[in-house]
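Listed after this line are the structures, all set down as structure tokens.
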Structure I
Amino acid sequence: MADVRFKDLCIDVNDVPVATAFWAAALGLRAEELPDGDAVLRGPTPEHRVWINAVPEPRTVKQRVHFDVHGRSVAEYEAMGAVRLPGWDTPWTVMGDAEGGGELCIFERDDDWWAAHPEPYRLYEVAVDAADHETITQWWADVLGVEVHDEGRGFSWVVPPGAPFEALVFADVPEPKTVKNRIHWDVTGGPGAVEDLVRRGARVLREPDDVVAWTVMADPEGNEFCVFAEQT
């Protein structure tokens, strides 16, 4: 039985207006300014939401969580403000976002693909660096109540029910996690979900208080995520 269900995504940024404009275009979502100075991107369902949250700390290392997106061309993302990042030998194009060079991967699709996918939404996958992709993928499969997909190529993935993207992908990298992830996902859980997650190996980083109504947690590899109580 699943402990939690996918809710939405969050991006930490330094320049909210620049980041909001970029990610709205890059993901094919509608931007909305919030009274507190942050922003939210919206799509056809609540699960399409992407929260844009201002933080004071700059990006200093390669992001351990990034977005893979569908694109017509690399040039269209350059026009949005993204830049090609050197040193990557991949079938897709690794770019830096318009705000500070945070990584995203562009998967160019042909005209036939776009004819079959006329909607503007572009998020393909959420990719996560891992120390041990097999173990952490199995952990998320267990708490989401889904199966692991693994083709023996150094990465594996799960398909979170209700998520508006194809997969949550974990891939092995040699470098350890050293700073808070600038992209994270939120989940909803029923009574006892936080306790169950702790028993499975997660850690509570911040409990609900007068400022936040959710629980901030980290999975066994330290990836931050937030748990919200299910609405009844």
Structure II
Amino acid sequence: MMYRFFAAVLALLLISPVKAQTGTAAHFFVYQVNAGAQAKFEDGYRRHLGWHRSHHDPLVWYGWTVSDGKRAGYFIDASVGEPFAAFDHRVDVEQDGADFNVNVAPYVTPQAQLAYELLPALSDGAPLESRKPSGSVQVTYFDVRPGMTARFEHALQTLHRVLASTSGAPPHTWYRLVTGGDTPQYMLMVARANWASYDGFRKDVGELLANDPNALRDFTDAVRSSSTESWQYHADLSNMP
């Protein structure tokens, strides 16, 4: 009898509706919060997330504030870890937009809507897709010269191997821009628990490739420009169904 009881419990665990995120789509939305409207924006955005919860939206939504750089103070939210087709079947898009227009739109100025593809073979961790967001994230954008993507990604393969043998390196997650901006463009997200994490690790891509001249040459020849900023995660402005 006891054996049958535990077998039944195990069967329930195996069939429980825990949602696995297996897609590579990553949709990012960028907003400039209007002057003097931060508190009203946050209150309205929380109400809007309540709409998503009440309508059983299956998509995860993360929220960050840009901490530094040219976009300091901007708000960024993102839905990741789903197939691209998931955005063809969003929960009641019309009502979603209407609720956003009431609760959020008066307090922000939209800046960008970007769709990226996760590159799992080049990443050594995917905290967002695993629903384990870090307290902050160091975000670097790389503008790559046309026709140089193969060499750039070849360098990232070497970087992946270097990071695998580098003690204390935080997860490095790579995304390639699909639509919404100048291409080819890549985004690197390095998970950071806090500012103290920079004391333990702060090597950039060039430094990590320094011992492999061929990979470093591929990287430097391919990259036209890069910029970096840090984002602060807000659990209260996020939703993980």
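Quick one: distance in nm of label points 7 Å out along Cα→Cβ at positions 107 and 195 came out at 2.6 when computed from one of I, II, so which one is it?
Going through each structure in turn, the value belongs to II.
Can you spot which of I, II the value 1, 6, 12, 16, 17, 15, 12, 8, 7, 4, 2, 1, 0, 0 was calculated from, given it is P(r) over Cα pairs in 5 Å bins from 0, in percent?
II
Can you tell which of I, II yields -5500 when helix-only ellipticity at 222 nm (-39500 (n - 2.57) for each DSSP H run of 4 or more, over all residues; to 500) is derived from it?
That value comes from structure I.
A value of 1.03 was derived for Rg/Rh (Cα atoms, Kirkwood Rh), for residues 83-146 alone; which structure in I, II was it taken from?
II
To which of I, II does the computed value 3.0 (distance in nm of label points 7 Å out along Cα→Cβ at positions 43 and 211) belong?
I
Thinking only about relative contact order in percent (Cα under 8 Å, 6 or more apart), which of I, II has the largest value?
Structure II gives the largest value of relative contact order in percent (Cα under 8 Å, 6 or more apart) among I, II.
Every read-out reported here was derived from the displayed coordinates using simple, explicitly stated rules and does not represent laboratory data. If you're wondering where the values come from, they're calculated on a predicted model, not measured in any experiment. Cβ atoms are built from the backbone, for glycine too; each structure is taken alone.
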